[in-house]
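Enquirer: Pasting the structures in now, so scroll down.
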Structure I
Amino acid sequence: MSTILIIDDDDQLRKSFEKLLGEEGYKIKSAASGEEGIDLVKESPPDLVILDMRLPGINGLETFKIIHGIEPKIPAIMMTAFGTTETAIEATKMGAFDYMLKPFDIPDMLSVIKQALEASRFMRSPVDMDPVPYKTVREAIIGKSKSMQDIYKSIGRVSPTDATVLVRGESGTGKELVARAIYQHSLRADKPFLVINCVAIPENLLESELFGYEKGAFTGAAHRRVGKMEQANGGTIFLDEIGDMPFSIQAKILRLLQEKSIERLGGRETIPVDVRIIAATNRNLEAALEEGRFREDLYYRLKVVTILLPPLRNREDDIPLLTEYFLSRYAHESGMDNHGITNEALARLSGYNWPGNVRELGNTMQKALIFNRGGPIGPSDIRQAISGKDSYSEIGEQGNNDVMRQWVREALASEISENMFDSCIDKFASMLISEALKITGGNRSKAARLLGLSRPTLHSKIEKYNLRLETSVKGE
């Protein structure tokens, strides 16, 4: 559970944060002054700090400086009124993760909090390389095959340098873990590490996200905003899925690599930026070059060092090690017993093609643990974990969703109202949660993991939909 420290002298705001974030599954600490907040950080560093710029005693900027000095890898979100925006920008340049203008939109704040906590995890959670599988429950790169040994050597050689690195491989092979391992073993390990997914951010927002913008740069740009490149100054930027980066933005990345400078959107000032770039893609960049979708000059700038991750189907000897690791890790995280796995089940794993690679293997073992009823995991557990996923794919491919379609049509025909969409979503969510509780025998913790929800969020939805299943009282 992530811990968030709120520093603000507004009692009501702190209480609102405690209620809102508590329902999202976060552990909350609060302080009414900078001095009190600093003491809490010294006592037990949180995963994220949210603090106001205007505080009694030492102000927000000074508080941030002290906290940043104590633990530079704790991300901080500054809250500011419009009149103190420039001070918040200054804090961002000094290493604050982001700033939010008061009054802020709750979904926007929750989104920034999620991003900041992810950055915190990336920076502060070590990535083990080739540990003894049953002795680690941390994120790890596992494997003793020759191809993996070569990757460990490459990480060791490139990490202490400032060389740009291109990590290539199919989806699910562990490109993000390699990027984090390089960062954590680099000379910039005490500086920011920010991740930008070039696919997840719409093209019209990606440029301003990366490079920031000046006031008046476009409609709605009411103040200057610092981009991720400036925020990560001195640190590392991981550009995931760079093969899908819009062509128009590739030129600005090239300029950054060549001249170590950027310009904010709508600005003319050249801003020096010192960041190391690690990029990753599962695309065929050579084909993209031929088709004119990727710049040749950027391609050669990125591949100073290339690390190619092999697909899991070419790492059959590593499957037992990976299986042992995932069982140990997920059993520890879930508080479940790990009774191991039979040789027959391992043979079934080794005989599968793993189109989703290591990520799919991890998901499969997590499912097998959830549905296992005691004793070592056997072939039937593996079959259920794999085929359960495939059955959903088959429904989509074969079009066997007539029942769902009929349900939607009947709802649309019978419930004419302004809240039609929300009403249908609520009904489906209620059924989904009910089925998850039935499948897990009413264990709310298991159901929450199955649904990808925090336990407090699941509990609030059970109350919202007035679900009173006999099975749902278990696992309290």
Structure II
Amino acid sequence: MEESTRPNVLFIMSDQHNARRLSCAGDEEATTPNLDRLAGEGVRFENAYCNNSICTPSRMSYLSSLYPSTHGYFGLGGPEPRHGITNLFSWFRSHGYRTGALGKLHTPRYWIERSCHVVYHEETEHPRRLASIGLGDANDNSGDARIAGPSRLPYEHSLEATLAQEAIRFLGPVPSKDSKPRAGKPWLAWVSFHRPHQPYTPSEPFASRITPDSVKLPPVSDTETPKIVERREKLGEDTLRKELSSYLNLIGQVDHAIGTVIDALEERGVLDDTIIVYACDHGEFGGEHGLMEKRDGISYRAITRVPLIVRYPKGVVRGKVSEALVESVDLFPTLCSLAGLPAPSTTQGCDLSGLLGREGADAVDALRSHALTENCYRKALTDGRYRLVTNLEHERDELYDLKEDPWELRNLIDDDAHSGVAAEMQRQLIRHLVRARRPITGFSGSWSEGFGADEDGRLDVRALGGSPSGIYD
């Protein structure tokens, strides 16, 4: 594909969006008309899982197509990788794309910045902008403080509105009537929204749309883990309702900002020449189990399952809902395929483009049999019907039947009738964990394809540069 005809890529990410909380997914409370539009004009994945349930390692898996076991990051932040880990920006830039990373990046220092033509670090730039216009003291939209309710900031100075304007600036001016809409290089932009992550402080008019009294609370059970029951009782229903209503209103605010970026693409005549992806780094309780945020339950399905929508009229069918199991690592090779680029040899994910172009909303396409989520002290695996969580820190393992118990209220790990299921899921978990870690030795199949040897017959791993081998030297 010629550079001038390659599609643009807009990768929109939010932070901590419960996958149930989309009106196109059947939620009666969420107000998401713009995400609904993307889903109606593209494919929405019902069973997308993040490979890690906290920010930095999850984002690294999206942007590198490496499992946490391979890229090695399990905590928040961290130094730049000592050895090259190919990322989405460096790869697309090497193939002629103009690249930009805007918003909440939350990746190891300098890892992606070196590969971007434009970088907007929201964490530092937005507070400076507010201070410059006398609104520094009204900044109530950062940190983990337990705040829920209307923001002191007007919407036009919120995180969402500001990031949308930065994204539009990256797109460039509206072309004149005499110019071509597709002039210049194709571009790839990561537009990463900080919210609906807490604190839950939507601005007006969004803050008043859903009231605490009107929210519907998901079911709970007293047979859940003592930690969950204790935390739920400590939170209390009044606080839960207040936080949940603000959370839902904040989702609406993020959706509105996304709509302004979509409108800007349309105004510039490049909407249908742009691959648009919406995803989230991880989920959040969002009222499930009577809780908010993600603490004390980081491997629940509410946290590990994420929204994933792909729109691109030239390669994606309209309005399909795929039940296929997909993971964060799948995004990188899929974008390469849609853009007509080869994927780097480092990627561990599956190319989902075959699912995107296949007609029929009810077909279950089996690119993989299971989806894996890794955490330092917990490992989770689902086959679509069952979900196993292995806890490594003196807590009971967990097994849930998602068909009979979609809210994960009954742990079946000690149920004799499900002992065979538990054993098989544990065997599969070990298998997937082994496969998630790319070894230094033992090259086989496509992993060794094209790798040459020195004159003495030895593989020169240092000469491979951006190959996965270089990660471990």
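Read-outs: derived from the displayed coordinates by stated rules, not from any lab. Keep in mind it's a predicted model, so treat the numbers as computed, not measured. Cβ atoms are built from the backbone, for glycine too; each structure is taken alone.
Enquirer: From which structure (I, II) was helix-only ellipticity at 222 nm (-39500 (n - 2.57) for each DSSP H run of 4 or more, over all residues; to 500) calculated, if the value obtained is -8000? Show your work: numbers first, answer last.
Expert: On the way: I: -15000; II: -8000.
Derived from the structure labelled II.
Enquirer: Work out which structure the value 4, 16, 24, 27, 21, 8, 0 belongs to, where P(r) over Cα pairs in 10 Å bins from 0, in percent was derived from one of I, II. Please report the intermediate quantities before stating the final value.
Expert: On the way: I: 4, 16, 24, 27, 21, 8, 0; II: 4, 20, 31, 27, 14, 4, 1, 0.
Among I, II, the structure yielding 4, 16, 24, 27, 21, 8, 0 for P(r) over Cα pairs in 10 Å bins from 0, in percent is I.
Enquirer: For which of the structures I, II does the calculation of mean count of other Cβ atoms within 10 Å over residues 229-236 return 21.2?
Expert: On the way: I: 21.2; II: 13.6.
Checking each candidate, the match is I.
Enquirer: For relative contact order in percent (Cα under 8 Å, 6 or more apart), which of the structures I, II scores highest?
Expert: Details: I: 12; II: 25.
Result for relative contact order in percent (Cα under 8 Å, 6 or more apart) over I, II: largest is II.
Enquirer: Okay, next question. Of the structures I, II, report the one carrying the highest value of percent of Cα pairs over 24 Å apart, for residues 237-348 alone. Provide the component values of the computation, followed by the final result.
Expert: Numbers: I: 51; II: 43.
Between I, II, the highest calculated value is found for I.
Enquirer: With Cα extents along the principal axes in Å, for residues 205-420 alone derived from the coordinates and found to be 65, 57, 40, which of I, II does the value describe?
Expert: Working: I: 65, 57, 40; II: 53, 49, 31.
That value comes from structure I.
Enquirer: Quick check: 2.7 is what I get for distance in nm of label points 7 Å out along Cα→Cβ at positions 141 and 373, calculated from one of I, II. Which structure matches?
Expert: Details: I: 4.2; II: 2.7.
The read-out was computed on structure II.
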